[in-house]
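We did not get these values from a lab; they are worked out from the coordinates using the rules stated. If you're wondering where the values come from, they're calculated on a predicted model, not measured in any experiment. Cβ atoms are built from the backbone, for glycine too; each structure is taken alone.
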Structure P
């Protein structure tokens with residue numbers, strides 16, 4: 001695919017556009033908010049600085065080159081005209097997405113593939129019937145220019161050939177496609193993360209452990225083994241018979257599904273809403289959020305290099 005349009009230039013959209021450009025595609029990027037589009041060059045320049053510094057892209061990937069590969073368009077019609085693939089990356093609002101899909105149906109050629117970057121929302125009922133065979137989900141993770149996982153998900157009437165095209169596109173970007181058999185909210189990684197979050201909020205609200213202690217348990221216990229073994233390969237090393245006994249004798253009961261957490265509510269009430277506010281579960285010391293994001297990205301890139309050197313243990 002040579003011409004790809006990305007609609008929505010926020011946190012995910014500009015990162016997806018950068019991934020596609022680095023993969024050799026010509027990209028057009030738009031947003032309904034001019035101020036969001038205006039921030040894109042600075043965000044991409046910052047991301048490229050970090051990637052070049054880590055040796056993850058060649059030195060000739062300058063902001064000027066990125067500007068040639070990623071054309072910013074204020075007009076939706078001009079953005080999607082002639083595009084073989086349109087990726088929707090707007091807010092997770094059903095009516096906003098329904099309105100956009102109707103506009104894309106009007107503006108795009110019949111053969112255009114329409115993909116959504118939605119995390120949890122079932123977008124297929126929002127897409128016009130005539131587009132169903134060429135509609136799919138392509139879901140990246142933040143920051144998409146570092147995290148390689150991409151969920152590729154068909155709708156109930158998606159042509160299998162369209163899914164295979166998307167899988168090949170992701171492989172061509174040097175990323176890792178996970179092709180699901182059907183849509184399920186959150187896919188795989190986000191669902192596992194949601195299960196972890198439910199337990200974490202339970203531990204916090206019950207006063208069992210502090211935020212620091214919980215993160216230490218994750219970093220020094222779970223995270224050390226997961227990059228090399230995943231979860232099910234680790235189970236093989238534990239022994240399946242032992243797991244069978246553990247299931248039969250389980251005394252652990254997961255916390256009930258929750259729609260709120262006292263710990264989270266207290267933080268919001270204090271204005272501790274995360275890195276952008278300078279404080280969340282942790283105090284980030286008044287550092288500029290852009291600096292914190294760059295620091296995060298540098299560490300992620302260093303970890304990716306180490307993981308590549310170490311390799312993962314795989315069975316058949």
Structure Q
């Protein structure tokens with residue numbers, strides 16, 4: 001097939017690479033405009049653009065893909081299919097109906113669960129035991145198109161947003177190739193989704209959502225820590241400084257319950273934080289201006305008192 005690939009972040013890279021190594025022909029890549037990054041504000045290629053440029057594939061970076069000139073340029077490539085993976089813009093009807101096999105999206109959830117921008121992280125935060133990837137025939141809605149193929153993935157008890165991201169990126173790449181073969185051989189029957197999602201909308205992540213509410217249960221907070229690792233990360237405050245929590249474990253309270261957010265010193269190497277239900281043992285953390293470290297390394301260099309209030 002002649003393929004136009006539309007995608008932007010790291011998650012889309014694996015699928016593009018799989019297409020480049022297959023018998024399909026990637027005739028053009030569409031990605032978001034470059035953005036300034038770092039202290040020097042130098043313009044940086046998107047991860048997808050880096051791969052496309054290295055492969056010598058023409059790259060389009062429109063601010064709005066729905067503009068008539070962009071639509072006509074895409075039409076000039078005569079695509080059989082348009083593959084969309086975390087592109088970052090809504091695709092208009094004029095593009096959706098352009099190729100023979102339509103626009104196929106690789107979505108990192110088992111639809112109709114977790115429609116939206118951050119399905120991977122929310123699956124961890126919500127304590128799902130399984131996630132996966134769905135390929136979908138796109139329509140004008142947001143993740144509402146007919147489902148094509150799915151592949152399920154079991155979450156590890158210590159799964160983070162980052163580790164699940166890596167797993168689903170690989171699964172999605174191979175599932176997309178299977179989907180294109182199935183479409184070409186008329187070996188797949190699209191399945192309609194229900195009008196409503198079976199979970200809450202998987203809203204885009206932001207830094208503010210990482211602030212820990214110690215009145216929540218230890219189970220909820222531990223999931224938040226894993227789900228927001230590596231970005232935007234879960235955090236709290238200690239003596240006016242931000243403390244990122246990178247790894248934690250849940251244990252029941254063994255003593256009289258303290259106020260949520262209170263430090264419970266166990267010994268010189270271990271400490272926990274009282275939550276609304278249970279204690280969250282801190283395993284790895286990062287004090288503002290310092291490197292990430294284990295709890296025992298932190299306690300060796302910081303005078304933490306029993307009962308100190310965080311938050």
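Determine which structure produced the value 18, 26, 33, 18, 6 for P(r) over Cα pairs in 10 Å bins from 0, in percent, for residues 217-272 alone, calculated from the coordinates; the candidates are P, Q. Answer by label: P.
When distance in nm of label points 7 Å out along Cα→Cβ at positions 17 and 249 is calculated for each of structures P, Q, structure P comes out greatest.
One of P, Q was used to calculate distance in nm of label points 7 Å out along Cα→Cβ at positions 169 and 257, giving 4.2; which?
Values: P: 3.2; Q: 4.2.
Considering all the candidates, the number was obtained from Q.
Computing helix-only ellipticity at 222 nm (-39500 (n - 2.57) for each DSSP H run of 4 or more, over all residues; to 500) across structures P, Q gives -14000 for structure P. To test your reading of the models, identify which of P, Q gives 15.8, 46 for Rg and Dmax of the Cα atoms in Å, for residues 9-136 alone when calculated. Source structure: Q.
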